[in-house]
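Listed after this line are the structures, all set down as structure tokens.
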Structure I
Amino acid sequence: MFKSVFTKYITAFMLIIIVSFAMMITIITSVVNTYSVQLKEDMISRASQSAVEYLEKQIKEKGLIDLSSLSMIYGERVQPMLDIVADSTEDILLLVTENSGRILMTGGTGAAAYKGYSVPKTLMDEINNGVEVRQWDTLNGLFDTPYLLHASPIFLDDSSVVGTVFICSSSMTLNPLIEVMVKTVVMASLWVMLAALIAVYFISDRIIGPLKAMSRAAKSFAAGKFDVRVPVTGRDEVAELAVAFNNMADSLNGLENMRNSFVANVSHDLRTPMTTISGFIDSMLAGAIPPEKHDYYLGIIAAEVKRLARLVASLLDISRMQAGDRKFNMTPFDICEMARQIIISFEQKLEAKQLDVEFVCDEDKMFVLADHDAIYQILYNICDNAVKFSREGGKYRLSLHYGEKDKKVHISVFNEGQGIAPADLPFVFERFYKSDKSRGLDKSGVGLGLFIAKTIIASHHEEIWVESDYGENCAFHFTLQPTYAPLKEPTRPL
């Protein structure tokens with residue numbers, strides 16, 4: 001029946017509010033009604049007691065022995081007082097009977113019509129025994145509807161009953177004041193209910209609105225459109241969810257852009273060497289290239305084949321790591337020695353750019369527990385990038401030291417150059433991402449090296465990060481687990 005969350009939410013709140021106010025009105029009405037009935041019964045009881053005391057006093061003062069004499073001789077004098085007693089309480093009749101049950105005197109509006117009638121004998125026998133009676137009765141048809149009867153015996157002395165005073169009330173409903181109060185409570189409840197309903201409507205709409213926007217955005221994502229964003233209002237949990245959703249959208253959009261960039265880069269990196277290889281081979285087969293130059297062009301072809309092999313190897317390496325097939329052989333080795341070898345292997349590139357090289361380590365030998373080949377791949381790739389993106393004559397530093405807090409080996413590669421733009425920093429370690437989109441400096445990479453580095457470091461349960469002052473410098477850092485407690489020594493440059 002109810003399809004949308006908004007409808008369910010509104011319906012649930014409406015039911016809760018209606019049931020709550022209905023229960024509250026019922027309880028208040030019940031309490032007020034009970035109080036009103038009790039108050040009415042107390043008033044009837046007091047009126048009955050007042051009439052009894054007055055009649056007993058009149059009988060004794062005038063020396064009479066029954067109520068018939070009082071009614072016949074002094075009826076006109078007694079009547080005003082009975083009317084006053086009856087009128088003191090709203091909606092009651094006062095009936096005075098002798099022991100036989102015959103009504104001798106009355107009080108109250110319309111009570112005179114019942115004069116001369118008789119009360120049932122069974123009821124009179126009970127009262128004549130000196131018992132007060134309180135019950136609902138029609139007095140054998142004397143009243144059209146049941147009346148609340150309060151019967152009090154009239155005593156001549158301590159044990160002799162000469163008659164009875166009946167106080168009869170036809171209604172125990174709320175008096176006007178209490179009725180007004182109940183109506184006020186009901187109206188106030190309805191207004192509060194309306195205000196609560198309006199508030200719930202807007203609150204529900206504010207909660208459900210962003211969810212609907214997220215649903216529409218998710219459908220757009222499924223269609224390949226990642227430019228849709230959810231409006232964020234407020235600082236509550238729904239706003240946090242909207243922010244997280246937008247962040248996810250940004251990530252998906254960035255991933256899509258990187259995928260497109262990867263396709264373009266891979267296509268370029270595959271097409272260029274294949275075109276070169278095909279062109280040179282076709283030229284040699286056609287005789288356009290003289291035999292004496294075959295070795296030179298075969299060398300170019302071999303370099304291009306190796307370039308293709310590196311690309312394929314990187315793609316396969318990523319596939320293996322993502323599938324969990326690549327296993328790491330954790331063995332202790334000297335990371336300082338590995339760093340020295342890598343620096344030496346870049347000697348020609350460093351001299352070609354006239355870089356100011358610094359090699360700094362805390363000790364001559366710093367052993368770590370890791371996969372030797374994997375760490376060599378990471379450090380070589382980072383050092384190669386640092387050389388590639390360094391400016392002519394800039395500073396180039398490779399440093400290894402023990403962390404003061406975590407006691408791990410920290411490896412850092414620093415270079416002065418263009419650095420990385422702040423907008424690119426969050427995506428540096430994403431697959432297929434290249435900050436040098438123009439290929440001005442990086443002509444061979446496809447944006448996989450740093451992603452592989454991050455994956456390997458994560459598999460070692462270590463950290464890798466980058467810091468950059470755009471336009472000035474850049475530094476890559478990663479940590480490894482030492483195989484023994486570090487011994488602090490002065491820093492010695494190589």
Structure II
Amino acid sequence: MGMRPDPTFHASPKLAMDAPPEDFAYTLLFSPDFSQPDALAVIDVRPGSPTYSQIVHTVPMPNKGDEFHHFGWNACSSSLSPLTGHAFLERRYLIIPGLRSSRIYIVDTKPHPTQARIHKIVEPDEIFRKTGYSRPHTVHCGPEGIYVSTLGGGGEDGTDGPPGIFIMDCETFEVLGRWEIDRGSQEKHYDFWWNLPRNYMVSSEWGLPPQFENGVVPEELLSNKYGHQIHFWDLRARRNVQTIDLGANHQMALEVRPAHDPLREYGFLGVVVDTTNLEGSIWTWWREGGKFHIEKTATIPPEPADAELLPRILKGFGAVPPLVTDIDLSIDDKFLYVACWGTGELRQYDVTEPRKPKLTGSVHLGGVIRRTPHPNGKTFGGGPQMVEISRDGKRVYWTNSLYSTWDDQFYPEGVPAAQVMAHVEPGGGLALADDYWVEFPDGYRAHQIRLEGGDCSTDSFCYPSVGT
């Protein structure tokens with residue numbers, strides 16, 4: 001019949017690694033004071049191009065106050081699922097939620113990234129009416145639709161009922177309804193992802209809207225009232241099958257990163273801070289004997305500092321916690337990258353033995369105290385935050401903003417938008433690219449990055465790589 005799957009859909013992680021490299025990166029920009037509309041920036045990442053590391057197209061939004069945060073594709077390699085896939089979809093549309101407004105923009109990237117434009121806007125009322133959820137956050141393309149996690153329930157402050165996940169039609173972008181059939185003890189939400197052939201989903205917890213929208217609430221944090229559980233789900237039954245509490249002192253269990261190869265039933269979780277000692281931590285989960293297990297497998301200590309040099313929120317501690325705010329796993333499941341937003345460090349761990357991460361690389365940029373400049377001499381406000389890895393694992397991109405009100409608390413001098421890139425050494429190690437520095441318009445901050453054709457935090461693979 002002459003139809004072929006999108007060439008950016010890859011059956012296995014190895015095939016994705018062997019595909020052509022990205023030519024463009026998409027980065028979300030938001031206005032922290034809501035004085036201008038948020039925007040999507042399209043960046044040229046082709047080495048040797050006359051516009052390398054420059055914005056070559058911008059899609060401004062028609063509204064103010066959305067606060068762009070995370071986003072994702074309408075379709076990806078999960079469309080090749082032999083059970084419920086839609087192999088003839090295109091990886092064409094970017095699904096961009098406004099975390100503060102609960103509005104969702106659908107941006108069409110065809111016929112070319114430099115011609116991207118708004119295709120459709122899903123207004124908050126539709127999401128509220130059909131799901132009872134608010135504050136849409138993480139977007140993942142599943143075999144049969146678009147999955148969107150939320151951080152708020154109903155009501156003005158988002159605390160009328162727990163948050164959860166809803167599904168959108170991947171062709172019409174209509175909101176279909178809640179995903180959960182049985183949520184069990186899950187009351188908070190943040191990230192989620194899955195192993196499709198093994199039929200499980202894993203989700204994590206940050207906090208409810210009153211705990212993050214106006215900044216971190218110190219009393220809530222020191223009382224251990226942010227999220228500290230991880231949840232495992234039967235993906236097809238849409239049922240919570242197991243919840244594990246990490247211990248209340250392990251506050252803000254954020255990014256989940258399952259192994260990309262579906263043969264591997266393990267994954268990683270980043271925890272922002274341990275309130276007993278200010279450490280950040282990495283945890284490894286695995287399934288054995290029909291049950292999920294998780295253990296702390298790496299810790300990152302705080303850095304002592306003179307209280308006079310610290311922002312108000314940290315003065316009483318006399319130290320800067322690493323603040324593990326993002327992690328990302330290379331498609332070959334070899335390297336885990338850990339963003340320490342507080343200390344201004346990006347760490348690289350070899351996780352070929354998933355329960356024994358080995359530190360193999362580190363670079364510093366920014367940081368509450370260090371304020372390490374870029375190799376080009378320019379100031380990097382904030383610290384390494386949202387991380388994205390090229391499919392071939394040779395390049396790591398990152399930005400510097402966490403969330404508007406949190407930026408202001410930890411970096412009161414400001415967090416102007418920045419995006420950088422580091423080259424990865426084959427055996428481990430990182431080297432900042434001194435010729436990659438994206439200049440963004442004044443008044444914006446930068447958050448998540450997506451790469452043309454897919455990246456390491458986008459795709460779910462349905463088939464194992466040869467040789468695994």
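Every number here is computed from the coordinates shown, using simple stated rules; none is lab data. Since the model is a prediction, treat every value here as computed from it, not as a measurement. Cβ atoms are built from the backbone, for glycine too; each structure is taken alone.
With mean projected area of the Cα convex hull in nm², for residues 136-335 alone computed per structure, which member of I, II shows the largest figure? Intermediate values should be presented prior to the final figure.
On the way: I: 36.4; II: 12.4.
Sorting by mean projected area of the Cα convex hull in nm², for residues 136-335 alone in descending order puts I first.
One of I, II was used to calculate distance in nm of label points 7 Å out along Cα→Cβ at positions 48 and 232, giving 4.8; which?
On the way: I: 7.6; II: 4.8.
Working through the options, I get structure II.
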Given a value of 14 for relative contact order in percent (Cα under 8 Å, 6 or more apart), point me to the structure among I, II it was derived from.
II
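Which of the displayed structures (I, II) returns the greatest value of distance in nm of label points 7 Å out along Cα→Cβ at positions 32 and 88 on calculation? Intermediate results must be reported in sequence, preceding the final value.
Details: I: 2.8; II: 4.9.
Structure II gives the largest value of distance in nm of label points 7 Å out along Cα→Cβ at positions 32 and 88 among I, II.
Hey, P(r) over Cα pairs in 10 Å bins from 0, in percent, for residues 192-295 alone derived from one of I, II reads 15, 46, 28, 11, 0; which structure?
Working: I: 13, 23, 17, 13, 10, 9, 7, 4, 2, 1, 0; II: 15, 46, 28, 11, 0.
Matching structure: II.
When Cα Rg over 2.2 N^0.38 Å is computed for each of I, II, which one produces 2.24?
Values: I: 2.24; II: 0.89.
Of the structures listed, the value fits I.
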For helix-only ellipticity at 222 nm (-39500 (n - 2.57) for each DSSP H run of 4 or more, over all residues; to 500), the calculated result is -18500, so let me know which of I, II that is.
I
